[in-house]
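FYI, it's all coordinate maths here, none of it is from the lab. Fair warning: this is a prediction, and the values are worked out from it, not measured in the lab. Cβ atoms are built from the backbone, for glycine too; each structure is taken alone.
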Structure I
């Protein structure tokens, strides 16, 4: 069994693979002060099966040590962390040291699964858009605030505005403060992404498959006609594919 772990700013996602089949998955909230002991308690018996290897992607380096220690103590395995400077199966003609490995893994996974050219929209703590052309060249992309960030920032900056639950209101024109904030954040995010995708399409000069992933993908994708595919497990599947690529004899 291969364990894939995606350490994100809001959640740590775990996916267990038997060959190329994802047999189970779950997530816990990200805590930057997490210890190996705390991680073991939170996971409990959800990983009570043999694990031969683990592959990890992280954008929260403060958590890496706890994850590595937990996996080593539980299964005596050396965890493989995927870095943005690794060979990720795409041609990259610029320095990617400051680019999140998750963005490159998503781009690789989308290219492998759905073909190129492709664009990946990830709706998470940040909303990211990443572009791969028909020659499998990763061209880069953009980063914008995600919906949770917008909700939190609005509550911090405006003392009379609450931080709201991000559920979609029935109407754009809302009648309460709470639903007005929900409408502005959610429909604003939809229109932002639609506009950005049009600009990406104009610059790319091609017609890409557009793949959505991340925690808010299913909520928003139906409102964005440019998106043709929603893949909730894109990063975990990308980690599995990269593990096989890097370790062909295992």
Structure II
């Protein structure tokens, strides 16, 4: 892998985002939120409905390494179901790396729903060792599952994701959160103003439009959101961009 910005040098994939120290960046009362997404050159975030066909080995390793640096990992209900999410941390080596950073061996899983319909058939919800927090404004009871499920009920309509982030900090001690999508959840979190950084992999592929999703879905932003480039890496035709969002740019 090669760093192209802010300086040119060769580096190992494992060192791409070695020590981000995200906890130290947390604003008062809520977590520091980074989003990790992948897209084709023409902006598609999925192939045949899933993101897996876009990535390479470096992207996969970065995906897993980012999980070792946060208190919680968040994904939308649809993403958990379509991608077949399982336990968030299987590798004993990565669990040990988290422990050395003062983190729980396995990050907290977080999702959000307005309907309380949960993908309880997925390996994540079927795993008794997984801790999952559900942010919701529904008064329905959740379906039964084997995972350790906790519900944070938020008032109002629409679902207040800023309040959800504040609850995670106050009730769960979450200082840093990795958002893994999908595009609709990223759109909602960006519109709520709670995403601080975007880690975007550009895959050297053209997917065409069709029914494929773009990186950001949902209601349009009031105006385009400025991005500040923090770093640019390259590996086998893939580009790995790290941006700060909006006022953080």
Structure III
């Protein structure tokens, strides 16, 4: 677990550092951190000179100083005007939402043109998670049935595959610039043996597309889906730009 200014980042190990490295070349900007959790990344960005506004449905444990905190539900429209922010973060949050695509659409609305949006989420497209789903019907980070009679904002109710994340981002005006992961766990390394089989089956499915425009898109999707972060990463981290 990473700690920034005594604030614990409650994400999978390595996630916070990898996200901050993706944003390290940005000049002082206005950021939206939603959901912000305990505020570790908000605090780090604030320390780097950025103006940060944080959103979360649970505000009791937020510890970032000099950061504006707003209690809000990301299933609802964001309480900001169009083009309010330069950049946005959604760190391990989108899988908790009833309307993940609605949230991406709202990020696109409140961001300025060329604004960066970084989304991280448990990587259920990884071979290890696909293997678990094959034999149990449950993905990693969603290993058992959820408590139907006690719903919680902490439940992973919408774990998304990489193609679903890509679709949502590109559908609402973003273009993916970078794909990375927090780490590859030692226990997952053996699943790299699935790589050639997956590559052959995906090619068989994706390159039979007759529509030439979609066929060209499929080549890009194929390349991204066979990237090391997507196939092997624990948490997938996507950096996209509003175009």
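One of I, II, III was used to calculate distance in nm of label points 7 Å out along Cα→Cβ at positions 8 and 224, giving 2.8; which?
That value comes from structure II.
Between structures I, II, III, where is mean count of other Cβ atoms within 10 Å over residues 144-151 highest?
Going through I, II, III one by one, mean count of other Cβ atoms within 10 Å over residues 144-151 is largest in I.
Kindly point out which one of I, II, III the value -6000 was derived from, the read-out being helix-only ellipticity at 222 nm (-39500 (n - 2.57) for each DSSP H run of 4 or more, over all residues; to 500).
That value comes from structure II.
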